[in-house]
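Read the figures in this text as sums done on the coordinates, not as results from a lab. Computed from a predicted model, the values in this text were never measured in an experiment. Cβ atoms are built from the backbone, for glycine too; each structure is taken alone.
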Structure I
Amino acid sequence: MAIYIKITKISEKQDLGFYHVFTEGFGGADFYICFNKQEKKIYCSFEKDFSEVVRIIDFNDPNERIGNLPGVDSGIISRIIRQAFKVFELNDFPQYLDYCA
């Protein structure tokens with residue numbers, strides 16, 4: 001069975017890239033992430049305006065636990081983290097960061 005996670009850029013501002021994440025795999029998910037290149041962090045929210053951040057993943061902390069988001073399978077989070085490594089190495093924020101396997 002194929003896994004497809006759609007990750008589409010909403011906007012970007014300086015070192016911040018805002019994306020919408022949607023998938024029907026792993027039981028489904030629909031949420032938003034913000035990549036902060038300068039701080040090497042991912043902010044996760046169920047609100048498009050990020051008025052409530054539900055999870056911060058800090059890539060500077062070697063003891064950081066991946067953890068989870070309420071109602072979101074950890075398999076989705078782990079694949080987003082893989083995409084984050086790519087984003088942190090690029091000079092820009094790609095329009096699409098989709099994951100397919």
Structure II
Amino acid sequence: MNIAKNVASFLVKAFGFVAVFWLSWIFIFRPISMSHVQSSVISEVDEKQQAEMYSQQLVKANEQLAVIESQQKRMDALLSQYEQQAKRYEAVLQKWEQQTSIRK
């Protein structure tokens with residue numbers, strides 16, 4: 001009878017241990033691991049959104065660079081035109097000064 005009690009006690013303890021193990025696994029560890037999976041899924045979605053926003057910003061930046069380059073080309077053309085006008089004005093002033101010095 002003593003052996004039967006020991007066997008029954010062992011089986012009850014084993015069942016209790018297994019029950020505690022699986023209950024803790026189901027109610028504690030699994031939700032923690034699932035929350036990690038959900039957060040990784042959410043972080044993947046966030047990463048995709050950030051990558052999309054980054055690509056949109058790159059497109060806008062490239063468009064702005066194109067606009068700036070065209071403005072720079074126009075400014076270069078205007079500056080060269082102003083330089084030519086300044087040279088012509090200097091030539092006119094020199095001729096005018098020469099003409100006024102002749103009359104004196």
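Observations on the structure shown:
- Origin of the value 10.0, where mean count of other Cβ atoms within 10 Å over residues 15-22 was derived from one of I, II: II
- Entry that produces 6.2 once distance in nm of label points 7 Å out along Cα→Cβ at positions 23 and 63 is calculated, selected from I, II: II
- Test item: volume of the Cα convex hull per residue in Å³ calculated as 122, pick one of I, II: II
- At a computed -5500 (helix-only ellipticity at 222 nm (-39500 (n - 2.57) for each DSSP H run of 4 or more, over all residues; to 500)), which of I, II: I
- When distance in nm of label points 7 Å out along Cα→Cβ at positions 31 and 87 is calculated for each of the structures I, II, the largest result comes from II.
- Structure (I, II) behind the derived value 0.10 of FRET efficiency 1/(1 + (r/R0)^6) of positions 47 and 71 (r between Cβ atoms, R0 = 25 Å, to 0.05): II
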